[in-house]
Structure P
């Protein structure tokens, strides 16, 4: 479908199905992200963002942008920062695949968790706000938001382990010894006590590059939390442990982390992992989980599965990001890290 036809179709759909009174005049794909293609829509007086499902052969159950649209729509007006949502379309004749349109957030988009262009004070503010968002995710009233059935209240780890073993096998391109170790051992040691905690809303991919930042009143904050494709209900600590794992990555990896940065730069404003966990516990009132390292290892396994899916999409020719090959190749590195952490847990 030509760009001109897409624009014409979009404008017809917008007039019929949304409250927007804007005509789209141009479409430009963002060259970021590895999952769902995302586009800047320029209109006569303001900009919007369109997020679509990728074309081609997709893994079963992946790229659920309908769920993404549902949860962000439900969160509008809550304390969680999300963009306004303007409409979801499952008619592939309009744009070529399912899509939704949301507000364009005028903020900064960062990838490097070191945040090199920010002051120590600003880094501290950003990390603090991210912990507050995680605490809010753990405390939102699911029934009030209409999300009490957004996922099953128990058995999150069992379902995720089963799902990501299947997803990994469906996208496997080579043998990764450390991934085989995790596949064998992660299911055997699921901490049963985690299901004693009340379920909370899970973002599912809580990383810096899924956020927009903004300086308001001399204070840095997260303007918007994006990419809710993997959101569901889960026990607390899943998003926090996933984020903490990301920060353990080395600074020179394609999806960079902090590595030893915090040890070298004590006054960076970036908290240590224990400080992050302690802040989260202080806000939420939860006790420190004895299975913290298990969750780090589990998230290594899960994220390695996600990265392997990216690697497979490169081979299939339907990857979304320019650096998809380098990112996909990180699956083995992440699985290796997960194996090391899991041995520490044992």
Structure Q
């Protein structure tokens, strides 16, 4: 299924320029942009992934990962194909850079599926698995329908989107998990062919409109420098020290076939991040304490064992032990 894209400009010689993401692809007739989801057909930019669903599942909200957004609940999760970054370590490369089979699901159909999934303790719909912002038109249309049903809308994104599309989308979003791949511009360009500055801008804007959590995949000899972790954590704390940071363990995938991240590296990075942030979790590794504790009295708020989650120390947005208001933890 296809639909005319938003945010593009028609130029001479049948060319178009896409303004959805900072790549600003200049696309000749018959060619597609870097994300593979937008094609120039006779001077019109067409989103060829509109309503094309490659993956659909009911997931624990913690799998996004979102640890402080309705913990213990489920969420219907959908993805398509394509991506506007080029990470050689991509953990979902079959969707992001492959040619997966898809099924057409209109926005109303998907909104109805999300509504029906509420019987399984689902809170709404997450756009995830590949990069959702390149599914922009479909997400916007579906999100409007989801909000009519008072369902939650979640985006799991690399944050590489231009300001105007982001501003139009944010009023419909309840939560985002944003990947910050590294915290050095030259490294971002090397690893992903993208700009760190634009991702930082997305995080900063989103944090003032919806619940935000951050994920960084820690890759040996690439972005595991502790000073880099320190600078990223200081920046996040300057936005809000209660933003949860997920430091995720790298496993060999796609074009990167080096050894998995040592557990010690992740723990050291966590300790540095905790100097600035209240909540830092380790992902893709069994064993670490990923519980949530009250930042004031250190009482246990949420106990986690894998994706099993138990709310133990919260009562109407306050710590049961000391009464501290914890309104940023949505449950």
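Read-outs: derived from the displayed coordinates by stated rules, not from any lab. Since the structure is predicted, the reported quantities are computational estimates derived from the model, not experimental observations. Cβ atoms are built from the backbone, for glycine too; each structure is taken alone.
For Rg/Rh (Cα atoms, Kirkwood Rh), for residues 13-204 alone, which of P, Q scores largest?
P
Comparing P, Q, where is mean count of other Cβ atoms within 10 Å over residues 101-108 highest?
Result for mean count of other Cβ atoms within 10 Å over residues 101-108 over P, Q: largest is P.
Computing Kirkwood radius over Cα pairs in Å, for residues 5-44 alone gives 11.1 for which of P, Q?
Computed on structure P.
Quick check on the output: 2.7 is distance in nm of label points 7 Å out along Cα→Cβ at positions 29 and 253, derived from one of P, Q. Which one produced it?
P
Could you figure out which one of P, Q the value 21.6 for mean count of other Cβ atoms within 10 Å over residues 221-228 was computed from?
Computed on structure P.
P, Q: which one has volume of the Cα convex hull per residue in Å³, as calculated, at 140?
Label of the source structure: P.
Rank structures P, Q by relative contact order in percent (Cα under 8 Å, 6 or more apart) and report only the one at the top, that is, the highest.
By relative contact order in percent (Cα under 8 Å, 6 or more apart), the leading structure of P, Q is P.
With FRET efficiency 1/(1 + (r/R0)^6) of positions 85 and 109 (r between Cβ atoms, R0 = 25 Å, to 0.05) derived from the coordinates and found to be 0.85, which of P, Q does the value describe?
It must be structure P, since only it matches.
For the read-out distance in nm of label points 7 Å out along Cα→Cβ at positions 149 and 317, a value of 4.2 was computed from one structure; give its label from P, Q.
Considering all the candidates, the number was obtained from P.
Which structure, out of P, Q, was distance in nm of label points 7 Å out along Cα→Cβ at positions 69 and 133 derived from, given a value of 1.5?
Going through each structure in turn, the value belongs to Q.
Given a value of -7000 for helix-only ellipticity at 222 nm (-39500 (n - 2.57) for each DSSP H run of 4 or more, over all residues; to 500), point me to the structure among P, Q it was derived from.
This figure was derived from Q.
Computing P(r) over Cα pairs in 10 Å bins from 0, in percent, for residues 125-236 alone gives 14, 46, 29, 10, 1 for which of P, Q?
Answer for the origin of the read-out: Q.
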